[in-house]
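Listed below are the structures to be examined.
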Structure I
Amino acid sequence: MHAITATGLRRSYGDTEVLKGVDLNVQRGTVFSLLGANGAGKTTTVKILSTLIAAHGGSATVAGHDVAGDPDSVRGAIGVTGQFSAVDNLMTGRENLKLMADLHHLGKAEGKAKADHLLEQFDLVDAADRSASTYSGGMRRRLDLAMTLVGSPEVIFLDEPTTGLDPRSRRTMWGIVRALVASGITIFLTTQYLEEADELADRIAVLDHGKIVAEGTADELKRRIPGGHVLLQFHDPAHVDAALRIVRNATRDGEALALRVPSDGSVSALKALLDHLDAHAVQVDSLSTHTPDLDDVFLALTGNPEKVAQP
């Protein structure tokens, strides 16, 4: 059963149509990342799926509950960590967690136990009784996510969770996300850090001008963009010349004893290339594969309002 489904989601603000028929299917216990430039509709999608605003068309379910027909059940099954921290700076970390426990109607003993467990899980024990105003950005984001977990959600929406964090704090958050998914929680991640999506996401959808223009694993998306190649390196100039004659579209790599061969980076393509060279007794000293990164994917697939969704 999918953790999230959406069919034909539409939403407008005045005369501006922000979502133009978005379809999504998110497997349970995975990280699904929604990429898009500012204004593409990422936050609007999250707001609809988390029942904060209504769609103007289409339908969606989250954790098996209809977003429009049973919003209370959806809210009981999800957690939301937005772009801006929900932490109360006037309270300590422990008090913030206890407040969330009260809002979820947990008993006093259960709420204390939950707070203690989350402080330990998010490495906040030493700062538990300090005012949250003294926390670093990374600590605040960890506390914010810990507060989301007080209600034991099945699905967590992380909207730009590491914006403004330094690289070390960002990687700490990545480790926390991986641990949450390993425990069975589904993560719906929106981010502008393409490295973050590459590191964390099981599947990625690219949203552009209100439409999904591509979806797949990071590797699948990279293989769709031209520019991937295999770099063949040789010791013997004669083998370079031989390979250049028999390998289609091969080009010399500058003055080096090397050739660039266009490739999608797949195992089958690489095996076919090596078999072809071996059949002609061409000896390759070493090789490396080079594929476009998610930056290339993002730039190729976004920014064109006339672009149509791809299969």
Structure II
Amino acid sequence: MNAIRNVFAKSWSSDVKLDGKTAIVTGANTGIGKETAKDLARRGARVILACRDMEKAKVAVNEIIEETGNDRVIPCKMDLSDTKSICEFAEQIYNMEEPIHFLINNAGVAMCPYTTTADGYEMQFGVNHLGHFFLTFLLLDLLKQSAPSRVINVSSVSHYMGKIQFDDLNSEKDYHPVKAYVQSKLANVLFTRELSRKLRGTGVTVYAVDPGAVYTEAIRHMKQFIQIFITSFNFLIKTPAEGAYTTLYCALTPDLENGGYFSNCAPTVCSRAAADDRSAKKLWDLSCHLLGIRWR
């Protein structure tokens, strides 16, 4: 059983130090995000926790500082379901007048009942894809100025089940929480693919990662299903720290293939739908249209 578990919860370590580096981690007050932020702080990085709930963010900051001894851990408010909040966060980052070397798009919503963002988008597509798409757009000039820098989009192996409903991105015609979730995770990989192509030669490299099966607050809307899964397949479940390994691997390992999809700290083949350049470009163009932005 332990041998099987090791396949899915691959251990990983690195002695890379990050003194003088700055990272942004979205959704860093809990779960995989907090473990990612903690590891980066332990290496000496200045870490910005971009969180919707500032009270929880401050608790996480105090915990990280206490465990790592690094007091350069900063909570900043950002709600990925509200483009106004994302703009305010980005403005705050630029006002700090410091480089950003890592943007880790980690936050996510999973399999929730049908709700919409402040801008009217279906919540999972709006937060998991459009929110991070917009945030990356706003911070891109700073990431280029700070190169070499990296963008890491946390996706999921569930993207294999996904299909982009180009005629119903907001799931207004037909909503199912799982269907909407896997669409958003496929969108993460397609976004990574097109962004990688556009940033080639800039010094900004982009990765999509599958953290594995991790029991965190993100799956609070499907607790009954997860409890059955845990009971039957407990050996597959990773801790949040284990779930952060692949994100950290992509952040810290030199000379990784740009634009790759990674799982268990190794390059992995993504789904056929996620490797479709035409779909990646179409989703990109539609996302820009929905957000009212134009990428240079």
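Values for this structure:
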quantity: Top of I, II by mean projected area of the Cα convex hull in nm², for residues 122-169 alone, largest first; calculated: II
quantity: Kirkwood radius over Cα pairs in Å from the coordinates reads 19.0; which among I, II; calculated: II
quantity: Among I, II, structure where helix-only ellipticity at 222 nm (-39500 (n - 2.57) for each DSSP H run of 4 or more, over all residues; to 500) as derived comes to -11000; calculated: I
quantity: Source structure (of I, II) for Kirkwood radius over Cα pairs in Å, for residues 26-89 alone, computed value 11.5; calculated: II
quantity: Answer label among I, II for the case where mean count of other Cβ atoms within 10 Å over residues 34-41, calculated from the coordinates, equals 26.6; calculated: II
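Only the coordinates and a few stated rules stand behind these numbers; no lab work does. Not measured: the values here are computed from a predicted model. Cβ atoms are built from the backbone, for glycine too; each structure is taken alone.
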